[in-house]
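Multiple structures are listed underneath, in structure tokens.
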Structure P
Amino acid sequence: MTVARIALVTGANQGLGFALAAGLAARLGPDDLVLLTGRNAQRVADAASRVAEAPATRSRVEGRVLDVSDADAVARAAAELRARYGGVDIVVSNASAMLTPDLTQAEQADAFIGVANGGAHAVLRSFGPVLRPGGRLLVVASSLGTLGHLDPPLRPLFDGASLDEVEKVVASWLAAIRAGTSEESGWPQWINVPSKVAQVAAVRAVAAERRAADLAQNTLIAAVCPGLVDTPLSRPWFADFSHAQTPAQAAVAVLDLLLAERVDPATYGELVRFGEVVPWREGTPPAHQERLLSN
């Protein structure tokens, strides 16, 4: 007898998260369950209804309220799925807070980092242990999440760090932002860059501890870059969207990675973009980031 698969997507009431939930519901089977999660109960309910009623949907779909910036709430959600289903098979940490040019980066740092980094840490800590053999856990990040996008003195803070160490670096960086001293310490003005590096570093930290056991069981933990996606989150920051993907288009490569029959060991613990590994140490220091802020 085939055991039903349980999939959970965070930040799934719109954009890429919604497209991933819809894609999973279309590609999984009728006994499988897709949990579409977000912070706003009404938006989650509406999004879950739209997915459930879509002609392509094959699996069961349920909406769940989940604020990933609340680590205790994430832990409770993971414990519930372990108690009810024995674990979970697919987890996508996708939630992100809005970052806009009309406010200073410092004004938005707490909310943005709390979701993007605090949320990713919480998902890795709580859902990693309940991931069933053969499962997939992906953190949606960006090609900006490589060490080369930080100035050289900052890179050792993340290179080879444990998850606890990554969390301490993020907390120290956030404290410096609040104090107005982050740029003096070499941190980029655009907070999205260190945030993405920290996301990938967190994935690498967890994967380093689990690699042998996970690969033996065909289990994948990785970060993923979906490419430029035309969403309200990205619109304020890029002038040229001629090569941007719709959320549905961007979801395809991520879904292919999630649902591949076998895990490619080369992708385990890495940042993956369109099926290819983005080298951890690639990238250049952040001169271009400041131009984005001035546009």
Structure Q
Amino acid sequence: MPVNINTRMVALLGKPLSQSYAARMQNAAYRAADIDMVYFYSEVENDHLPDVVNGIRYMSFAGFAVTKPNKVEIMKYVDEKDPLCEKMNASNTVVKLPDGRLKAYNTDGMGFFRSLKEEIPELKVEESTFFCLGSGGAGRAICSVLAYNKAKKIYIANRTLEKAKALVDDINDKFAPVAELVDMADLEAMKAKINESDVIMNNTGLGMISSPDMTPIPKEYLRSGQICFDATYNPAKTRFLAEAEEMGCKTMNGLGMSLYQGAEQIELWSGKAAPVEAMRKELMDILSGKKEV
């Protein structure tokens, strides 16, 4: 769609962004739904985040999206927070309200949960134990939604122990007393808790296109029959997921999460229904290598 004086902008703020398909998916959705908006990338980290956000306040933006490493940091610079987002203390979506104030939401958790129920319909969340690797913005959103939906147990591990503990405390205090800290330096504890879990989730970013040879855990920690999720969707099959398949696990990547969180973002920014099937088709075209029209 041509850009004109009435076109409203949406930026994705984070770094790195070279692996992201968000702009292509979002802009395809705007064309399909005849929404006069344009989505683009802006690589920015915590140090310049307040300057960029302040600039957005005075420009023709519908809002902006947030990804690593800014999902927690952004909470300092908004004027209002959706109640669930506030409990999570992480945002991936900020809406510029008609009066110019910025309101934070989090659509990551909903996107993950909807894709989990769609791809693994037999899974009963309330009877399942989850192991989360990574306690950044995505980990926060996913664990919060799992706790909200009555997950039986959630183990949380992170390279920085203090960050994992903070998430455990927040989950237990604000949602339900189901989270437990696991020290990544304690390899025996890691192995035991992973073995005990039904679903293993990689929310660390290790394995994305900038680190394709990396994985957060040795494959020997996994056992057949487990479900392994990787929030990364580029590449479609990370080393973590490839090795999980070798060990007899069911796998899912972050594509469904990306689709559904993006659909909710569009509805928040535009007030219109998102064209989910058009978005799904665009994502499938991207994965198959088909060039953008």
Quiz item: Can you tell which of P, Q yields 0.45 when FRET efficiency 1/(1 + (r/R0)^6) of positions 63 and 135 (r between Cβ atoms, R0 = 25 Å, to 0.05) is derived from it?
Solution: Q
Exercise. Consider the structures P, Q: one of them gives 1.00 for FRET efficiency 1/(1 + (r/R0)^6) of positions 103 and 263 (r between Cβ atoms, R0 = 41 Å, to 0.05) as calculated from the coordinates. Say which.
Key: Q
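From P, Q, which structure was helix-only ellipticity at 222 nm (-39500 (n - 2.57) for each DSSP H run of 4 or more, over all residues; to 500) = -13500 calculated on?
Source structure: P.
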Self-check item: When distance in nm of label points 7 Å out along Cα→Cβ at positions 47 and 119 is computed for each of P, Q, the largest belongs to
Solution: Q
Self-check item: Structure from which 3.4 was derived, distance in nm of label points 7 Å out along Cα→Cβ at positions 79 and 271, options P, Q
Solution: P
Quiz item: FRET efficiency 1/(1 + (r/R0)^6) of positions 31 and 95 (r between Cβ atoms, R0 = 30 Å, to 0.05) was computed and gave 0.65; which structure, P, Q, did it come from?
Solution: P
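Only the coordinates and a few stated rules stand behind these numbers; no lab work does. All of these numbers come straight from a predicted model, not from anything done at the bench. Cβ atoms are built from the backbone, for glycine too; each structure is taken alone.
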